[in-house]
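Rule-based calculations on the coordinates, nothing more; no lab input. Since the model is a prediction, treat every value here as computed from it, not as a measurement. Cβ atoms are built from the backbone, for glycine too; each structure is taken alone.
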Structure I
Amino acid sequence: MHPEFEAVIGLEVHCQLSTESKIFCGCRARIPAEQSVGEIAANSSTCPICAGHPGTLPVLNQKVVEFAIQAGLATNSQIHLKNRFARKNYFYPDLPKGYQITQFELPICENGWLNIETSTGSKKVPIQRIHMEEDAGKNVHMADFSLVNLNRAGVPLIEIVSGPDMKTSEEAGAYLRALYAVVTYLGICDGNLQEGNFRCDANVSVMPKGSTRFGTRAEIKNVNSFRFVEKAIEFEIARQIEVIRSGGRVIQETRTYDSDKDITISMRSKEEAQDYRYFTEPDLIPLIIDQAWVDQIKSRLPELPEQKKSRLISDLGLSAYDAGVLTGSKSLAEFFDQVVQKLGSSALAKPAANWVTGEISRLINEQGIEIHQSKIRPEHIADLVRLVHDQVLSSTGAKKVLELVWVSGESVHLIVDREGLTQVSDVSALEPVIQKVIDSNAKQAADFRSGKDKLLGFFVGQVMKETGGKANPALLGELIRKKLLG
């Protein structure tokens, strides 16, 4: 970023709630995967209510309210015991009623916050509001015409609106990941980014450093990848600074992000704010919530990311970085907890964490999957950690075993036995190999004896090569040194 400017970033996140039915009718909100594509499935999960037929009346799904309260409690928000729905009026082909039922003046949650960690330290990001609303349908664009699928119309959403308090794309990415962890830990959203079940609109503006007056913002719509949000924000900040420095004027507009070209593109101008003509939804009475119900929901909340992170640091002695990586994904955190449980010892938690945050994370990131979608099981990692700790298996051998487990899902002990990877710690077996290597490298041996200690690594490497990587490296260094100085 140019040193004369600073950015102001606010994020609006839509989370599709994991209820079985829609927000205002009994239609299925979650279409089975085998029915989610194809012409036959289009508009198969609809009724007169979610299709917007005149004269139909909405009935609020209680589970949606419960999920919204959970989100509010988990983000330190104030829960309004009295809130109400509103109509947001606009026309679009996939909005069958010509308006969206949402919340406006009295949302269910306000004034929360979420803690994030970045390279510059921790920061508390304010959350202005969380409100419930219905999703629109989906336009399917063909070559010469468009079709409308209303299966998604009426699917329940919560919109989580942050304050304009983030300054960098790194902070925005950290906030999104932290929020994603919260809603997936709660189980109120499946977090499927590819299907748009967790998607983000980013509001970005720039202003002279030290100014208190915000610049004109651009809204980047519906980005469903953490990295793409970061890259879109980075581009938009640079674009706006360039416009201002070249004497131009940033206009208020809606933009979209093209990930192939790594640019944002103008969709439509918002020079004059659209008048949605909000007014109270006449078909739904104000929602009155009992405080006892809120307390009951609070008592059932699971261990949340921040709590789990603190536990891993205090109980298992993990670093803040390792604990942060492990708790960034619900499935990874649950996997690690199961590994520690199977190990039965907190003393081995650190090496277990190294495997999960290192090789395991690399493999699942390369495949673009969650840990539970792989063939790796907690007992695999527990067995590897024990075998390395007991010096039965070298770290090199353990990595080879892990690669084979990743492909086959076979037991660690079966692979170690079949591949002959047991580490050699028998002194009588190693000494002849060491002597052979020393005899074959007389000059290096003489140099070592004359004070070039770094050559010890050379000899260790040569013996490891001779033994096919099976020699115990810790024992090997000691034996070679004694032999050379004997």
Structure II
Amino acid sequence: MQDHLDILSRAVDHWTNKDRPVSSAITAPELEKILNVSLSEKGCSPEELERAIHDYLNYSPDVSRPDFFKLLYSGVNTPALLGDWITSLTNATMHTYQVGPVSTLMELELIRQWNQLIGFQDGEGVMVSGGSQANLIGMMLARHHAVPDSKTKGLQGKTLVAYVSDQAHYSNQRSVNVLGIGTDNLVAVESDQEGRIKPSALEAEIEKSLAQGHIPFYIGLTAGTTVLGAYDPVKPCSEIAKKHNIWVHIDGAWGAPVLFSEKHRHLIADCHLVDSFAWDAHKLMNVPLTAAVVLVNHTGALRACTSGGGGEYLFHQDANAQYNLGERSIQCGRRADALKVWLSWKAIGNQGFAKKIDYLQDIKTRCVEMVQQNDSFEMLAPAAYLNVLFRYVPKTSMSEDEIGELNKAICKTMVAEGGAYIDYANYKGKYGIRLILANEQITPEHLEKLLNECERYGNQFDDA
């Protein structure tokens, strides 16, 4: 094992060398010509393995860098990284306490802490692979709530209808497919100019479904939408849900960590009123992929909905039966992701995460000011959270499609030439440059450099 630890040590040294671009921006066909990823009958030498590892590192985007603005995570969480390595060393699984004793207790403590932040007084939960699975389980719980027999007998011809914002994550489409609801029965409810679901539009859609003889069963709210970082209003939507006995779920995969901050937790006010909640630790908490949780405001609901089978050989009714988290999960083999989250949380505490949120919100405010003070740019929507969507405004007359293509070209060219890793996004028919501010190492100097580069590329394309 020591030889491989030495390889790992050298790989870490190589990865932490910051003299390379944040991304190589190489196309898949080009990379296929450079690398030999074929497998063969015979094994290879340790030297060949190390070369492959270096290739892997050289061509992977460096998400730890402050100029990685592309996705909803960035930076390095070293206590969590240590936990990830130890988890792989033990190769523990999480279906029973027997094979994951310490990680089970850690996961239960994490669930208690998450529920406390949300305000679930009688809550439970289970860690999952990501927000998509958490949202799937949230919808599965809603189906079980509306039609309890669906677990054993199926829907039996009933038409269930789910409602989400038109800014909601695409995992909702996957969920209605997997659960047999059907994508035609997922209603994208109109959002306002700030990207938040309109309660009046939600109620109108529910009334429309009822008039058709359908069963409204699920309202999916979002805390931190993917493009804008918008927060759907919880209280008015929960009142509508209560009126019609509909399960309410919050997808807080990205935006939930504001709950750590006394200054900013108002963004997700009244979240204790909902039935279930998704939270990704591998986003703003910066834990290595994958680590997420689904939290439920009703003790026993997960087991009632998801359990089935395994009692003959796995889930023994012994002194540890209540600690067998596998009966809350739709997975059997489930990695012990609790360790890396627990180590991270233990290392910095709630105050450490609050400090990060507050700092990044200040950086976001500064970024918006810099955009608004430059006549070459315009904001496409307000920035409630850590998403900043803006665009370069050409000096020459262009159509909306041409402006969109120009802003796409700015992003693509910057990445291709070794600059900051940014991306573009569409909001209500307009394309702009989307920055995600997730790394607490970002400074105003990084932002100034980025905006100068955006302006420089924009001027080049504008003058061409």
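Between structures I, II, where is relative contact order in percent (Cα under 8 Å, 6 or more apart) highest? Don't jump to the answer; show the numbers that get you there.
On the way: I: 13; II: 21.
Largest one: structure II.
Given 17.5, 56 as the derived value for Rg and Dmax of the Cα atoms in Å, for residues 17-200 alone, which of the supplied structures I, II does it correspond to? Kindly include the intermediate steps, with their values, before the conclusion.
On the way: I: 17.5, 56; II: 22.6, 65.
Comparing all candidates, it corresponds to I.
If you rank structures I, II by FRET efficiency 1/(1 + (r/R0)^6) of positions 241 and 433 (r between Cβ atoms, R0 = 35 Å, to 0.05), which sits at the top with the largest value?
Numbers: I: 0.05; II: 0.45.
Once FRET efficiency 1/(1 + (r/R0)^6) of positions 241 and 433 (r between Cβ atoms, R0 = 35 Å, to 0.05) is worked out for each structure, II has the highest.
By the measure mean projected area of the Cα convex hull in nm², tell me the structure among I, II with the highest figure.
Working: I: 31.8; II: 25.8.
When mean projected area of the Cα convex hull in nm² is calculated for I, II, structure I comes out on top.
Among I, II, considering only Rg/Rh (Cα atoms, Kirkwood Rh), for residues 57-112 alone, which has the greatest calculated value? Walk me through the intermediate numbers first.
Details: I: 1.04; II: 1.12.
Top value of Rg/Rh (Cα atoms, Kirkwood Rh), for residues 57-112 alone, among I, II, belongs to structure II.
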